[in-house]
Structure I
Amino acid sequence: MSNLYPDGHKGGYRLPMKEDKAYMSVGAFQCPVCKADFKALKIRDVKLIPLRIGELRTAFKDVEPLYYEITTCPKCFYSAQTILFDKIIFSHRKMILERLAPFLPSLSPWLETPNSDAVFERYYLALQCAAVGFSDHALVEAGLWLKLSNIYADAEDREMEQYAAAEAQKTYITAFQTVRIPPQKNPSLCLRAGMLSVKIGDLRTARDFLYKVKVDVNSTRVQKDAADDAINDLKAAEAK
């Protein structure tokens, strides 16, 4: 039996979970790995009301969608972000099951409505599945680590917030180097890598990626302004 979590994960976290039926529904799913049919809670994205839009996190009114973004099969425990749930490489189904097998004996009972422990469990299961289930797995994994960093922040675990942010930064850089990214998406990837680098104190890498955003012809005005703000944060960090 293997441990699903990194060493610093303490467990027993309490997230400020608030379920609002105005933003949620129960969806019917078929697992693309084991073909089991099941129902699970999902966010109604079109109903979400953003309060503050950010490259690393967007705040929403009344509900935190991060807690409900992972769908898990109750039979085989295949897990992925709901929007990617059926997008795996079909021929990799056996690899996904083999990847999950060492963790199955220690997993919590499946819950249609996740609690705080289940939120973390599903994200870490999704990371395992992403590593072998998607062709652009580095981008998928990076996004999961970024979301985990924000969830650890909500759980008030600063050390794991930084750990997950560092994993996100490292994996975004891997994606930048190895995945064929459409030119119009490069600024967003570089901005995330730069802002995460500021957050974890990797100032040299931060400077490199943030200036990439400033000079990229595909960068929007909003992205360039965000890069400028992050550069100012970088200068403040260097002045300390």
Structure II
Amino acid sequence: MKPSSHRLSLCVLFFVLALNSELRSQGTTSIPEDHLKPEEFTAIMKEAWSFLKEETDSLAAIVGSKNEFETTAEFEKRTVEARQQYLSKINKYIKDKKFDTRVMGVLFKAQLGEYNADRQEYAVKSSTLLEAPYNIPSIVTEIVSNPYVALSDSIKKGYRTSSIYLKFSPHLRWQVPRDTARVAKNDESQLYFRVRFKIDLSQTGARKGARFLIVPQRIQLVNMRTHSVYWEQVLR
């Protein structure tokens, strides 16, 4: 290879690496778990929630309450040591499951209303409900506050349920040129909102129970046939 060709190849390589780095920082790269069905994300959450519940219940059982032959200082020392072990197990689980870096794109089916040609606008909504862990005395399940994704609790047939949903009120107003609107309409069966989530199991502070935090990071309106991103918003 000629020196000039070698230098050109290196320049191209550096450019590609820099571009990939920039895309990763923007959260727009294709990631392994970018097209999860709602039930697949639910299964991931339930597994993590069950682990957290088991460890939190175990901590409560180990600590218990101060017994009559134990000084206050001894009880406090035992409590601190037990919580340190508890946090160590939680942090190991986070690392093992890669929840410190893992981002999951979950698909919510999108439905188009009638296109308004004068305003060049679609009314878009989604009726998808994603089952999520619910609150119990020892674990609070939360979703980071944002404009588009929310968590709700309800009772169905005597059973308590919790669902993640897209909280458009009553729909998203999508400004889109007519030609693109036609393509989207023709591919409506392949039109989805993709929400990228992280699961945060880190336990900070001196709270009595545990926290299961669901973190929406980005929402996109995508055509899964063409892999076009029509609209997106960074949430965190």
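Assuming 0.97 is Rg/Rh (Cα atoms, Kirkwood Rh) as calculated from a single structure, say which of I, II it is.
The value was obtained from structure I.
To which of I, II does the computed value -15500 (helix-only ellipticity at 222 nm (-39500 (n - 2.57) for each DSSP H run of 4 or more, over all residues; to 500)) belong?
Considering all the candidates, the number was obtained from I.
Of the structures I, II, report the one carrying the highest value of relative contact order in percent (Cα under 8 Å, 6 or more apart). All intermediate terms of the calculation are to be shown ahead of the outcome.
Working: I: 16; II: 20.
With respect to relative contact order in percent (Cα under 8 Å, 6 or more apart), the highest-scoring structure among I, II is II.
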If we compute mean count of other Cβ atoms within 10 Å over residues 48-55 for structures I, II, which one ends up with the highest value? II
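Read-outs throughout are calculated quantities, based only on the coordinates presented, and are distinct from any laboratory measurement. On a predicted model such as this, the values are computed, not experimentally measured, just so you know. Cβ atoms are built from the backbone, for glycine too; each structure is taken alone.
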